[in-house]
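Below you'll find the structures, each written out as structure tokens.
Taken together, the values in this text are just the output of simple stated rules run on the coordinates, not laboratory data. This one's a predicted model, so the numbers in the text were calculated from it and none came from an experiment. Cβ atoms are built from the backbone, for glycine too; each structure is taken alone.
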Structure I
Amino acid sequence: MTKTLHSEFVEHAVKNPDAPAVYSDAGVLTYGDLDERSRVLAERLVADGAGPGVPVGICVERTPDLLVGILAILRAGSCYVPLDPKYPAERLAFMVRDSGTRLLLTTPASRSGCPAGPTVVVLDETVTTEPGEQPVPVVPGDTAYVIYTSGSTGRPKGVAIHHSGCVAMLSEMDRILEGCDLSGVAAASSVCFDMSVMEIFAALCRGGAVVLVESAVHLPESRYADKITHLNVVPSVMNGLLDAGCLPANLRTVVFGGEPLRRKLVDRTYRETGADRVFNAYGPTEGTVFCSFGPVPEGETGEPSIGTPSAGARTYVLDENLKRLPAGVPGELYIGGAGLAHGYVNRPRTTAERFVPDPFLDGARMYRTGDIVTLTDDGELRFGGRTDHQVKLRGHRIELEEVEARLTGCPEVREAAAAVRGNRLIGYVVPEGDSRDGVRLDAGLQAALTGKLTAQLPDYMVPGTIVFLSALPLAPGGKLDRTALPEPPAADTSGPLTAAGTPTEVALAEIWGQLLDLEPASIDVRAAFYDLGGDSLLLVRLARLMTRRFDRRVRVPDLFSFRDISSLGRWLDEESGATPEVVQSARLRAHTRRAALRGRGAATGR
């Protein structure tokens, strides 16, 4: 049998139909269940026009139906185009048009958010088991999926990945992860990112189970967290999970990727979890998930490398003339081999610029990653930065030019730039028709711009802060000098502040102050957690602290519903969440802390 991305799942389903395949809040789905449901749906899709070369969109929330749909599309011979129901409608519509998607799979829950145009197949209970059209077998060169990444032209670009590259990736995982427990693989990544391919198929094609969660932030909420033995995770997300003390108890293997990995985090992972093996993986979407991968042993000292090149990958460290560079000399990384993508969908010029002829192998191509790396004497690769303005933020790939193009497209904006400061995406704007000097914040104008960007970009690409300037800093050649973009100024706290008034609000302000490093008395109870510097990772810790303080279970989804202290306080009070003793204790601690701060200030003459 010719191997494809999904073929080994089918083999495991035949051999072990009663084995668990998916754990989720909806319950447990066996291999037999997943096999039968995806088979029947595949026949239905074929009857509706699916087949080799036909892209099928999948716009489904994170339930077992998502995995049923992906497998059905693959079994129908088509390639799947993931469409996150949370993405802005404009972006989803563009992805559908650009990919040529004419058939779209969804559920009743996500149906209203699907873009118009394609024939819609709603995955529901009405699917029958009557024999339908038989799928046409796929071949290794057929496209398995098309994932859209941020684009420097202001529009996302689709990367087409073929089955043979996926099979090579899974084979390489077998080699590297030999002996690791893959019985429970956490599936926490959006299917719009290629780490999801590694999560889903490393489990289902090897007889393990997928533990499906909304995101890594929601790991502690999973009914089946104790089933998780293997976790693929972004370093910044791992830091947040460790801070919250909520890693699965049976975790044994951690694979990092998506951001630079530091030794301090590796040491902490070994020390604070049950993991006995840690790995670091690197690779652009264009190289089928990863192109280098390696263990990061416990007890070493220097910063981790990004591993050794994968067995099926060709990697070159080249200078500007495409000449090989010796070990120890940094250069741009080029990749080729079994995992190399077909190219970009409907982007012949961009494809030709990035997928260039391989000068070391006649007739082959290689991909310009834009990443600067150094080859070590031991054959490992060390990451050293970018040659362009692409960034990674919490594992998300962002072309700053796309953010800038969207900002500039707003009528209120004359010029715009974007940059990453710490773990925050910052926008810089020269307003249209505004001659004020200096660097400033403007809550009203930011709200107007953010509202427009939210309708065009995924949340992770919308700047959390927008800084307004009289002019963008320029280098001597007249181009934008990104290094001279200023740090965001402190928020103006001189305006009227609504302080905590109820006992519950006082207790919440203390918790927020602890997490955000703010004086509780300075927190406006109407300000959203995100506006004060919070993020999705801190929400995990916030949920834990509130659960302990108020003696009731507070979940991360609750904190998405109640975003400021005022609404949280009302919710807790209405649900009888706060006891008088808890609130009185919080007040006493807050009073003691303020007194200590006043005393320290007097002692130091401040």
Structure II
Amino acid sequence: MCGIVGAIGERNVAGILLTGLKRLEYRGYDSAGVAIIGQDGLQRVRREGKVQGLEDAVQASHTSGQIGIAHTRWATHGVPSERNAHPHMSGDDLALVHNGIIENYQALRDALQGEGYTFTSDTDTEVIVHLIHQAQARGEDLLAAVQSTVRRLRGAYALGVVSTSDPDRFIAVRSGSPLVVGLGIGENYVASDQLALLPVTTRFIFLQEGDVAEVCRDSVRIFDRDGTQVERDIHEFDGTHEDAEKGEYRHYMLKEIFEQPVALQRTLEGRLGSVADLDGLFSENADLLHKVRNIQIIACGTSYHAGMIARYWLEALAGVPCQVEVASEFRYRSHVVPEGTLFVTISQSGETADTLAALRATSSPNYVGRLAVCNVDSSSLVRESELVLLTRAGPEIGVASTKAFTTQLAALMMLVLALGRVRGLEQARIQTVLDEMRQLPGLIQQVLQLDGDIEKLAEDFVEKHHTLFLGRGTQYPVAMEGALKLKEISYIHAEAYPAGELKHGPLALVDKDMPVVAVAPNDELLEKLKSNLQEVRARGGELYIFADRDAALQNEDGVTVLNMPPVPECLIPIVYTVPLQLLSYHVAVMRGTDVDQPRNLAKSVTVE
């Protein structure tokens, strides 16, 4: 949600700022703006809508300079409009960009208005820039003014601040919302995500909670929340610039769907040589696994669905009781924590606000440890957990998660096997699953070859307004993920049900205008599922079934079957997710929606 870019150098930074904003478009936004200090002082340009409109305006106004900040806004306080777009200013010499929410903004706003400050927006952000201005009026320099101001704020925020009174540096702050410093030669940068800066650097410092950074052309100084100067590690980006480009694909989402065989290969690489390799997954804290008696999984959105599937595996294979809960619910209720509980968080970005808040509330002594399943090794979730299982999916730009989900499932299966090993699961059974997992990239590749058939099938959904997804067992969360994908990017209302629940309400909705999508692998629940599907047909429902070719399901009037390759039971949820991703993608393209940046949504949800 929202995006920040800042830069200082010897050259005009307008291009760096605008390119960075374009590379942050995946985060979701409704307006954009820049503030640049040049020969004509502080110039601000803002526009509602896409970054391209902002770029056109910057070029038309010849805005340029060697230091500046830029922002894409996702509306919270105040409607999407130019007046509410960032950067916000106090006077003509101070500008600020902000990600996050200031919870005590109203009290601060009232006090500032009482002291004569005039507000020109409806945002919570504007109070921050006026507070900094007020501190500077008391004689504080820019760094001190920012440090004293943030001590008055409650909430989550990442900030970028520039001032004509200090034209040789800008200040960046991270508290609850991610921010990274990029290191160049004779120029330095900040951004919400390192992907924004890959065209100009591959060297990064990830700010920690409470850090304040003073960024100059040739130096970066970082201070912790107590004001003490600290050193933070420099990280080298281990991918390539092209990893974050669409290449030959029309959309990032399609590229990322087709990257799944390679992404899964990376997830599994070096981890599945033998049963003994499982011991190396958590080599630094391997003893924690021996203490685990229960699992608590916390996640949001697609990651929550991954956790639901993992629960089936954990209880069936490892014999460990497991609870799965949405982070935004878990963090606001009282908990009974059984002794020996491993707290597991799942997040693509590792910066999901509710998941991080839940992690930070794990104070019970009954937790034996905290494990993060994550795609970003430098994220807050990873840094704050004792155990880490990286998914290695690579950059995922499309808002609708695809390869992050399937790699999460592969990583979670490795956790299941590692726990099963210490809890007495037969070595032969573990080896069988390991051998089957090595088939994953090839099986996904086979499913991707069905893309043309799925695209043709998608034509039947274009004019529909509702869709029902059905599954049983581990396929119920897969159905939930399929419904989420369809509603996210095509804007068709979709929901999922366990197929056995049809008679408990959903059958009332079934008619010829509501497609019903079912996932039907050849497992022990297949016959039960077939009975459920007959209930749909008896009421005139149109069925679309992704079925194992050995499931004995055939095309007939009102029933369309897409045959899937035979899949080992433990891999079924991973493989059967892929055709649902493709279905949603093609429906969205045919309906003309913004596939990579669906309305009202953001890739990384860094506020509540």
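From I, II, which structure was Rg and Dmax of the Cα atoms in Å, for residues 212-387 alone = 19.0, 57 calculated on?
II
Have a look at I, II and say which one yields 3.1 for distance in nm of label points 7 Å out along Cα→Cβ at positions 52 and 316, as calculated.
Working through the options, I get structure I.
Have a look at I, II and say which one yields 13.5 for mean count of other Cβ atoms within 10 Å over residues 324-331, as calculated.
The structure behind it is I.
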